[in-house]
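**Student:** Given below, in the form of structure tokens, are the structures.
Every number in this text was worked out from the coordinates using simple rules, so none of it is lab data. Note that the structure is predicted; figures quoted are calculated from it, not measured. Cβ atoms are built from the backbone, for glycine too; each structure is taken alone.
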Structure 1
Amino acid sequence: MTEKLASFSIKNWSQDDQPREKLRDKGKATLSDAELVAILIGSGNREESAVGLCKRILASADNNLSELGKLSIKQLMEFKGIGEAKAISIVAALELGRRRRGGEALERKKITSSKSVFELMQPLIGELPHEEFWIVYLNNSNKVIQKNQLSKGGITGTLVDVRLALKIALEVGAIGIILAHNHPSGTLKPSQADKDLTLKLKTAGQSLDIKVLDHLIITESAYFSFADEGIL
């Protein structure tokens with residue numbers, strides 16, 4: 001009986017049928033709802049695989065994730081193979097999904113000028129004692145998709161991975177990017193290294209239709225904009 005139960009564990013499935021590996025190798029969009037939930041629970045019961053069990057659980061909720069999210073821990077535990085730990089994992093994951101939807105509903109900040117970039121980034125890097133390089137990723141409406149720290153270094157400078165910067169842009173679907181870094185020394189004059197990096201990112205982005213819209217040097221109370229100064 002133990003051997004039969006073990007056979008339904010995801011790790012014992014053929015590789016093509018393992019949802020964890022499928023997500024890793026083919027991407028999250030290729031998985032069905034049942035496969036995603038199956039990753040959470042890891043194994044089914046003596047009669048059915050994790051995916052089979054999750055299909056049955058979803059069917060009880062009219063194959064609707066919102067309805068599934070309304071089920072209590074106790075209700076989920078009524079399904080054979082779903083103990084308290086698995087039920088809690090399902091409830092927690094669906095609650096995260098609900099909160100994410102709520103977060104996405106918030107109005108994204110729109111970048112309308114170099115000043116709006118400064119207002120966005122100054123609280124993050126304006127008063128740091130070391131240098132950090134960030135990229136702001138924008139959609140086609142110039143609204144912020146996300147912002148990422150690309151590097152962190154000493155006050156003498158920092159290294160930036162151009163490939164990583166553009167990889168993230170492609171992953172989040174950014175149309176434009178804005179570069180920003182701080183000068184702990186307080187100087188607003190761009191160095192030759194600042195200019196070279198800007199050109200490097202601009203040239204690399206052009207081949208991917210990703211436009212570098214600006215590069216800001218930020219201090220505690222002021223900023224320098226490459227775009228405003230006409231040197232982008």
Structure 2
Amino acid sequence: MQEHKYPIKQWAKDDRPREKLLASGAENLSNAELLAILIQNGSREKSAVDLARDILKLGKDNLIELGRLSIKDLMKIKGIGEAKAITVAAALELGRRRQAADIIDKPVIRQSSDIAGFLQTKLKDHTREVFAVLFLNQANRINHFEVISEGGITGTVADPRIILKKALEENAVNIILCHNHPSGSLKPSRADEQLTQKIKQAAVFFDIKVLDHIIVSETGYFSFADEGLL
């Protein structure tokens with residue numbers, strides 16, 4: 001596509017992202033063209049597609065990296081105000097939720113692989129370590145998913161009292177603990193193992209069972225249950 005320094009409505013019809021989507025389908029648009037549709041208008045200096053290219057460049061031309069950008073990060077681009085940044089952030093979140101929906105809608109959790117993909121999708125864009133819990137009913141159907149705490153780059157602390165209080169509120173019979181490792185390593189730390197046992201032992205008093213503790217990163221997942229650590 002050639003460069004344009006005038007409004008999209010003045011472009012040749014075949015070059016307009018909206019019209020191109022209607023004529024050829026969304027799958028035939030570039031990432032920049034799709035983003036241009038979201039941000040709608042360009043600035044005085046740049047077209048919407050030019051601004052979209054700037055957004056992609058900030059995300060290192062990688063949609064996974066783009067998903068990690070905050071609204072403040074997006075607003076560092078000249079021509080991207082709060083409204084445009086919010087629109088892009090909302091679209092990226094919808095993408096994450098769509099990717100997760102196929103897994104979370106599974107009626108019953110039977111093994112670690114049933115839920116690992118969902119957890120990777122939900123936690124992969126966090127640049128800091130977060131601790132989350134899946135709350136399950138007696139049939140191992142998912143009642144609720146919640147991030148319990150967010151820590152630093154190297155770790156987070158989860159309070160067993162908060163987790164068990166929430167489990168009771170959600171009428172959970174079983175729970176699955178999970179956290180991410182932004183570093184990419186899947187090896188559990190000694191602190192991870194100690195926290196898992198602490199929560200497991202405390203849960204017994206409420207007739208709640210810890211089914212697993214899953215660590216996720218971009219490269220895969222580690223299941224405490226699969227590795228015999230529960």
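**Student:** Given a value of 3.3 for distance in nm of label points 7 Å out along Cα→Cβ at positions 88 and 176, point me to the structure among 1, 2 it was derived from.
**Tutor:** 2
**Student:** While we're looking at this one, here's another question. Matching task: 2.4 is the computed value of distance in nm of label points 7 Å out along Cα→Cβ at positions 96 and 136. Pick the structure from 1, 2.
**Tutor:** Going through each structure in turn, the value belongs to 2.
**Student:** So FRET efficiency 1/(1 + (r/R0)^6) of positions 120 and 160 (r between Cβ atoms, R0 = 30 Å, to 0.05), computed for just one structure, reads 0.75; which one of 1, 2 is that?
**Tutor:** 2
**Student:** For distance in nm of label points 7 Å out along Cα→Cβ at positions 128 and 144, find whichever of 1, 2 sits highest and give me its label.
**Tutor:** Going through 1, 2 one by one, distance in nm of label points 7 Å out along Cα→Cβ at positions 128 and 144 is largest in 2.
**Student:** Hey, Rg and Dmax of the Cα atoms in Å derived from one of 1, 2 reads 21.7, 69; which structure?
**Tutor:** It traces back to 2.
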